[in-house]
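S.K.: Given below, in the form of structure tokens, are the structures.
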Structure I
Amino acid sequence: MSGDPRCVRDRDVTAFVAKDGSRVRELMHPRVHGNRAQSLAEATIAAGCTTRLHRHRCVEELYYVLEGQGLMCVGAGEWVIGAGDTVLIPPGAPHKIRALGTTDLRLLCVSAPAYSDDDTELL
């Protein structure tokens, strides 16, 4: 760690399994780093796997795909996403994502307000 909570070193962040089944690394979160309005995480969905269908009551999410391809499902919509694509997931929208092909799907997730398991409802 740099010694300053406003600067997080990638190598210092450990992963955990989120409620939806993805492997998540919280890169910046208010409960740890002192920011107030949002969180930033890296999520990985293993090749061939699908996250559990879920929604967030209050949180708006933005996904930015770093690598891999996925089938994104938000509400009744469904489309293929890949590196360089950004997806909006409005509060309350049911969503899930499946990693297509043989490569893990890796994405950045910005949540506002900050992500909370308490705001996540599995469907």
Structure II
Amino acid sequence: MTIAEVGKKYDITPDTLRYYERIGLISDVPRTKNGIRDYDEKSCKRIEFIKCMRNAGVEIDILSKYISLIETGKSTVEERKKLLEDQREKLLAKQKTINETLDRLNYKIKIYEDIASGKRKDFTED
């Protein structure tokens, strides 16, 4: 796949894909005999992983470290696992905050619905 096709498929700009290559998140992207990028399945799977992690808020430096550990080999399995566990804990904390915020919004929306329907006369903002 060309860089344009990959960009469209994963909704990532070609500039971002080039940046990921430059900093080592995506390595060894195959090229045609004319030097044009020809992303293979391995490259695309890496892009899917990076996009998933970035959408979850994982920072570039954490991803870089993780990818570096992968490329170092099997001896880094425990360190990679720990890195992913740490990221999971951060995501769970974010999820808790988001759930609390949603509960608060739902509460407020219900009050406004009750006011609009006449079930409640007034409401003091808090």
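Coordinate-derived values only; no laboratory data. A quick note: this is a predicted structure, and the numbers were derived from the prediction, not measured. Cβ atoms are built from the backbone, for glycine too; each structure is taken alone.
S.K.: Going by FRET efficiency 1/(1 + (r/R0)^6) of positions 29 and 93 (r between Cβ atoms, R0 = 41 Å, to 0.05), which of structures I, II comes out largest? Show your work: numbers first, answer last.
M.R.: Values: I: 1.00; II: 0.75.
When FRET efficiency 1/(1 + (r/R0)^6) of positions 29 and 93 (r between Cβ atoms, R0 = 41 Å, to 0.05) is computed for each of I, II, structure I gives the biggest number.
S.K.: Oh, and also: Out of I, II, which structure matches -23000 when helix-only ellipticity at 222 nm (-39500 (n - 2.57) for each DSSP H run of 4 or more, over all residues; to 500) is calculated?
M.R.: On the way: I: -500; II: -23000.
This figure was derived from II.
S.K.: -0.45, -1.19 is what came out when log10 I(q)/I(0) by the Debye sum over Cα atoms at q = 0.09, 0.21 Å⁻¹ was calculated for one structure; which of I, II is it? Walk me through the intermediate numbers first.
M.R.: Values: I: -0.23, -1.24; II: -0.45, -1.19.
Value -0.45, -1.19 for log10 I(q)/I(0) by the Debye sum over Cα atoms at q = 0.09, 0.21 Å⁻¹ corresponds to II out of I, II.
S.K.: Given 2.9 as the derived value for distance in nm of label points 7 Å out along Cα→Cβ at positions 85 and 101, which of the supplied structures I, II does it correspond to? Walk me through the intermediate numbers first.
M.R.: Numbers: I: 1.1; II: 2.9.
Computed on structure II.
S.K.: Right, something else. Taking relative contact order in percent (Cα under 8 Å, 6 or more apart) as the quantity of interest, name the structure among I, II where it is greatest.
M.R.: Values: I: 31; II: 15.
Comparing I, II by relative contact order in percent (Cα under 8 Å, 6 or more apart), the maximum is at I.
S.K.: Suppose mean count of other Cβ atoms within 10 Å over residues 69-76 works out to 11.8; of I, II, which structure was it derived from?
M.R.: Working: I: 16.6; II: 11.8.
Of the options listed, only II reproduces it.
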